[in-house]
Structure I
Amino acid sequence: MLGTLINAGAILIGGLLGTTTKAEVSVQRQQFIKVLLGVATVWFGLRLVWIGLASGTARFFFYQLLIVLVAMVLGHLIGKVCRIQALMNRIGQSAKVKLERTATHGKKAANDGFMAATMLFCAAPLGIVGALEDGVSRYWAPLAIKAVMDCLAALSFARMFGWMAMLSAVPVAAFLWALTLLGTAVEPWLVTHQLAGVFHASAGLIITYVALVIFEVKKVEIGNYLPALVVAPALMKLSQVLFG
């Protein structure tokens, strides 16, 4: 649960700084933090891929890698059919409308600000993958990266609608905690059936894709790749049944 505590704590810190200080993060410092977050995302994402695939022989490494790559393609197709990214985009657009309303009406619209912050913090694919990984393998680094992003966002939100920004930490913590519990529940099954490796590798690739968005290299529909977390273990289990 460490990742959840870090993320929720970062939101509280950001909200507290936003309500009690007038310090601004300069553009240069924002750019520096952005670069650090992008590099950290690549590092911890690829590290998770390596953790997932490195056990066993070289042949097994490439076999699992093939499973993961196929799962990413199929997962993305499933995500597009289910319109997962479209749903996340609608949540983001709704949050944007609420933030604009807050900016217009000031702290009188603080409830809208609270809802907007909660939706934005919860709808991030990095948080979903990070919370699941925190439950499966106690790998909380992705949530720590998200915590830095949320801290900066909470600082800005607090300037707009006051201490209500800090309250968003409560539903965010509950959401991440539930996902972490889910990860903890499926961990024994993944380990027993030797499916954890492809799960970790798929999660690592999704996390790495986040860096492309951070660096603005390419607009990636990260949400549509989330089904790969289910498809990869399913394909691996199917291959075990068919080929032994």
Structure II
Amino acid sequence: MNTQTPLVEMRNIELAFGGIKAVDDVTIDLFPGEVVGLLGHNGAGKSTLIKVLSGAYKADAGEIYVEGKRAIINNPRDARKYNIETIYQTLALADNLDAASNLFLGRELVNKFGLVDDDAMEAETRKIMARLNPNFEKFSSPVSALSGGQRQSVAITRAVYFNARILIMDEPTAALGPQETEMVNELIHQLKAEGIGIFLISHDIHDVMGLCDRVSVMKNGKLVGTENVEDVTDDEILAMIILGKQPQKNAANT
């Protein structure tokens, strides 16, 4: 049992669209330096739940706490105030700009004359990349020329540079090959080591089992359960996803 205060706690969250509950009384939490996987079929409610945390949707009911204090999140700007950053599959990168310009997009550094300071932005980008992804070298290329894993690196680095404490990653390795996936996995381990908490939305059980500390499974808008990854098998997680059935041993313990 974790005695720390959760980085974030979503309590009894509900959200309906046209009378249908997309999220039905769901409670989940996330601790510093932890990766929690959110699993479930399309339409299970996992992305909708996380969009409440990122400010894209407003919940009909329920509360969000960040580091033990009630958080009011009505839009993405509110979420950023609580150091919550989201990395969507689409990444929201400007293809024609290089890594540094993407890192500071909309938050450019300027010199004393009020002009954009490209050198300072590149120096900052090199510094944080050296920490998160030391193998990254293509600082002057437009991001359109980067591989999928390198593009993920830029998106993740941007979030971390601007003090993300809670990172939401939506299918971060969905379109990547094995090497690229490994690169992103290493980044996730590095973020964990820095005490950042990550919600990882994924369809890939193997992905989740290898990266996550706990896994929360949703089905038809409800939370089936949250399990420590080391306590469950892939088959038990599959049963949770497909049948909405909790692992037997837990049923025995309750």
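Every number in this text was worked out from the coordinates using simple rules, so none of it is lab data. Keep in mind it's a predicted model, so treat the numbers as computed, not measured. Cβ atoms are built from the backbone, for glycine too; each structure is taken alone.
If distance in nm of label points 7 Å out along Cα→Cβ at positions 51 and 171 is computed to be 1.4, which of I, II is the source? It was calculated from structure II.
Which of I, II yields 4.7 for distance in nm of label points 7 Å out along Cα→Cβ at positions 59 and 83, as computed? Walk me through the intermediate numbers first.
Working: I: 4.7; II: 2.1.
Label of the source structure: I.
A value of 40 was derived for relative contact order in percent (Cα under 8 Å, 6 or more apart); which structure in I, II was it taken from? Derived from I, not from the others. Among candidates I, II, the computation of helix-only ellipticity at 222 nm (-39500 (n - 2.57) for each DSSP H run of 4 or more, over all residues; to 500) that gave -10000 used structure II. The greatest value of mean count of other Cβ atoms within 10 Å over residues 11-18 among structures I, II is that of I. Could you figure out which one of I, II the value 137 for volume of the Cα convex hull per residue in Å³, for residues 115-234 alone was computed from? Derived from II, not from the others. Of structures I, II, the largest value of Rg/Rh (Cα atoms, Kirkwood Rh) belongs to I.
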